[in-house]
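Undergrad: Scrolling down, you'll hit the structures one after another.
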Structure I
Amino acid sequence: MVNLLHDVVIIGGGLIGSYSALRLTQAGCRVLVLERKKRIEGKAVCTGIIGRECAETFAIDRKFILREARGARIFSPSGKELHIIRPETQAYVLDRVALDVALAERAQNAGAEYVLDCAAQNVQISHDCVEIRVQREGKPGVFSARSALVSCGFGSGLTESLCLGKANDFVLGAQAEVAAPGIEEIEVYSGREIAPGFFGWLVPAAPGRARAGLLSRRNPGDYLRRLLGYLQSQGRIAGANVEIKYGSIPLKPPAVTYGERVLVAGDAAGQVKPTTGGGIYYGLLCADFAVATLVSACQSGDFSARGLALYERNWQQKLQNEMRTGYRARKLFERLSDRQIDRIFDIIIDNGIDKELSKAGDVSFDWHSGALLRLMGHSVLRGAFGRVIRPFQ
């Protein structure tokens with residue numbers, strides 16, 4: 001048997017990877033984290049919004065919270081507005097870079113080892129270990145451990161190389177930091193000219209600053225520049241000449257998120273909200289399941305696929321119905337024309353459905369299925385869009 005220095009090697013030192021490293025190390029596991037970037041710096045396209053439930057469940061320190069939000073202003077293609085708001089805070093805007101860095105530091109202080117500027121190229125599974133072939137500071141290398149957790153985000157190709165499948169449905173994102181001194185609420189924009197099939201956003205962050213971005217199947221940079229120009233013309237932002245960052249977000253998980261000696265979590269596992277692309281809460285929830293499964297495996301020595309399958313059963317039991325409903329809503333929204341979206345706004349406003357949603361106790365920022373099913377089940381919407389919304393009935 002090979003004498004290995006590490007129980008778990010984590011590929012990806014972002015939020016999910018560092019949180020997992022911290023939890024695993026605290027449980028007594030020997031952890032190695034491989035991060036392809038030269039420093040921990042957060043995700044490129046992330047609004048950093050989490051719901052109150054997420055903040056409370058994972059005890060997010062208030063020093064990482066830039067803003068609180070009680071609701072949002074949502075605009076139709078023609079400019080009609082829904083103002084969904086509640087008396088109490090519903091969501092928080094995070095300083096993702098500071099949070100990611102702090103988690104990585106906590107994990108290292110607990111005993112986890114980090115190797116930066118180290119890109120995983122390939123993962124090979126043998127009968128007694130996992131071997132990760134890497135490019136470290138531009139040179140090839142190999143790291144070994146008893147098991148691996150892939151949490152390197154979407155698009156690495158590692159799940160496909162491990163024969164776990166790949167996320168066949170994904171969306172492109174673009175985001176920029178902008179000067180926006182008058183923005184106090186989250187704003188959401190829809191329409192074929194803004195983000196066809198998806199939406200754009202303007203999210204207040206640090207004082208006088210905001211995050212402007214959108215999701216799109218194609219050319220997200222072009223659409224974002226158009227949105228920035230519009231926001232500037234409306235006086236919502238001070239300037240449109242800003243640096244744009246890009247990323248990809250999965251809308252569905254790969255076929256399998258576990259195998260012999262390996263688990264996949266976070267964006268790499270497609271554990272995101274299909275409605276918004278948000279992955280912080282789902283990723284953290286699944287990281288807890290991954291940690292529990294790996295700790296048990298380290299203690300028993302059973303790293304078989306059969307033994308690690310408990311991870312997938314647990315996270316799917318928690319999230320599968322929510323993600324399935326959200327994905328159906330996502331595909332429905334992509335089929336709607338601007339005229340149909342405007343018609344839905346008219347129905348919601350004329351029938352006070354927006355006020356119902358604001359007061360409904362089962363509507364949550366973190367769990368969208370309640371609001372979706374309530375909305376799709378409304379008699380007026382069923383009458384106007386019966387065939388379109390049939391999958392929700």
Structure II
Amino acid sequence: MKNQHMACAALESSRRMRATSRAELRCSGKFLNGLALFVLLALAAMPLQAQRKTPNINTETPEGALLQKIGQEGDEKAKLGLMEQFTSQHAKSESAGWVLGQMQPIYLKNQQYDKAIEAGEKILAADPSDTEIAHNCLKAAEAKKDSALIVKWSDATSAAARKTVSSPKPKDEEEAAAWQKQVDYAKQLDTYTEYVLYAQALQTTDPKQRLDLFIKLEARNPQSQYLANTEPQIFQLLMQTGDKEKAIALGEKILQKDASNDDILLVVASHYYEGNKDKAKALQYAQKLADVAPTKTKPEGMSDDDFNNRKTLKVGLGNWMVGVINSNDSKWADADKALRVALPNLKNNNDLMAETLFHLGLANFRLGEGKTPNKQRILDALRYSQQCSALKSRFQAPAAKNVAAIKSQYHIQ
């Protein structure tokens with residue numbers, strides 16, 4: 001029964017966390033729009049990949065004649081037709097890569113995204129480090145809004161960029177200057193591929209897909225600027241996808257850095273409380289929840305009713321766990337203090353109310369008994385026990401026995 005109570009509480013907290021997360025994602029979206037614009041402008045300002053080797057045209061051959069015709073054609077549509085003819089007829093030509101490189105941006109412009117990607121794949125098969133071509137494939141994937149393609153081309157573009165960054169610096173001064181520009185461009189582009197994964201994660205509604213995207217981003221660059229402040233989202237996604245063990249481990253990691261996250265405090269405290277997994281940790285996190293929850297202010301976009309209900313739940317559960325743990329350890333004063341705070345915050349849960357009242361009755365009886373009994377404590381013990389015995393729960397019968405025992409021992413009518 002206790003596990004069911006805590007599971008219900010954790011599920012309720014998770015539901016509210018999802019609502020909060022949606023508000024956070026809307027805020028993140030505003031940030032991303034501005035940041036994405038900055039990155040795109042930075043990329044636009046960088047030089048493009050050095051052009052693929054310009055072909056030597058021998059007009060005495062069919063291949064050369066067609067290349068000359070392509071160069072002389074002024075109409076874009078007609079030129080594209082000629083280039084398609086060339087790549088069909090001379091697919092193994094050394095000039096095919098150059099021609100495909102001219103075709104790809106036209107395909108992008110004409111929203112022929114599959115053809116743009118197909119052209120890019122052929123070029124990259126020969127030169128995987130061509131960052132411009134890989135970036136164009138990524139643009140096509142983004143335009144198609146195809147999550148799998150976006151991930152694929154984010155990976156490929158990042159790999160191409162990193163090959164450029166790791167390429168040896170030329171000794172020639174002019175070549176070194178050009179190389180540096182290419183490296184700077186590649187670094188900006190690699191950062192953009194991280195943004196693409198993050199943006200796709202925010203747009204994906206499926207929890208498992210979103211989690212996979214965050215994990216991929218972390219594997220790509222654990223220090224990525226786009227991973228900042230995402231750990232609470234990843235914690236929530238781990239809970240939603242049923243990987244509770246990893247979620248709790250991440251939750252504790254988050255709490256080491258920020259112990260004010262009451263949503264995570266509730267889930268982690270509940271985890272260790274259920275089944276007496278770890279009494280010390282349960283008490284630690286429950287006490288922190290009891291301290292933190294009352295200090296929270298209403299987040300923007302949340303209704304007063306939702307916020308007040310949420311706050312009441314956390315104050316109640318935090319103090320309830322602290323009180324019950326201390327009561328079971330015979331720390332009666334600590335138990336009484338926490339349970340008195342918990343009681344008015346648990347009115348909507350009959351079972352938790354009953355358990356709280358039972359332990360309050362027990363704690364006050366122990367605090368009141370002795371050679372010189374504390375009359376007020378004994379009366380409080382009787383009152384709490386009577387209230388517990390009036391509620392249908394697993395504590396009803398033992399509470400009724402306690403009522404009879406107190407009345408008999410202290411001669412109360």
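Undergrad: To test your reading of the models, identify which of I, II gives -11000 for helix-only ellipticity at 222 nm (-39500 (n - 2.57) for each DSSP H run of 4 or more, over all residues; to 500) when calculated.
TA: Here the read-out was taken from I.
Undergrad: Kindly point out which one of I, II the value 26.4 was derived from, the read-out being Kirkwood radius over Cα pairs in Å.
TA: Working: I: 21.9; II: 26.4.
Going label by label, the one that fits is II.
Undergrad: Next question, about the same structure. Given 3.8 as the derived value for mean projected area of the Cα convex hull in nm², for residues 227-282 alone, which of the supplied structures I, II does it correspond to?
TA: Working through the options, I get structure II.
Undergrad: One of I, II was used to calculate FRET efficiency 1/(1 + (r/R0)^6) of positions 171 and 251 (r between Cβ atoms, R0 = 25 Å, to 0.05), giving 0.00; which? Show your work: numbers first, answer last.
TA: Numbers: I: 1.00; II: 0.00.
Label of the originating structure: II.
Undergrad: Right, next: Comparing relative contact order in percent (Cα under 8 Å, 6 or more apart) across structures I, II, which is largest?
TA: Max of relative contact order in percent (Cα under 8 Å, 6 or more apart): I.
No value in this document is a laboratory result; all are computed from the given coordinates. None of the values given here were measured: they were computed from a predicted structure. Cβ atoms are built from the backbone, for glycine too; each structure is taken alone.
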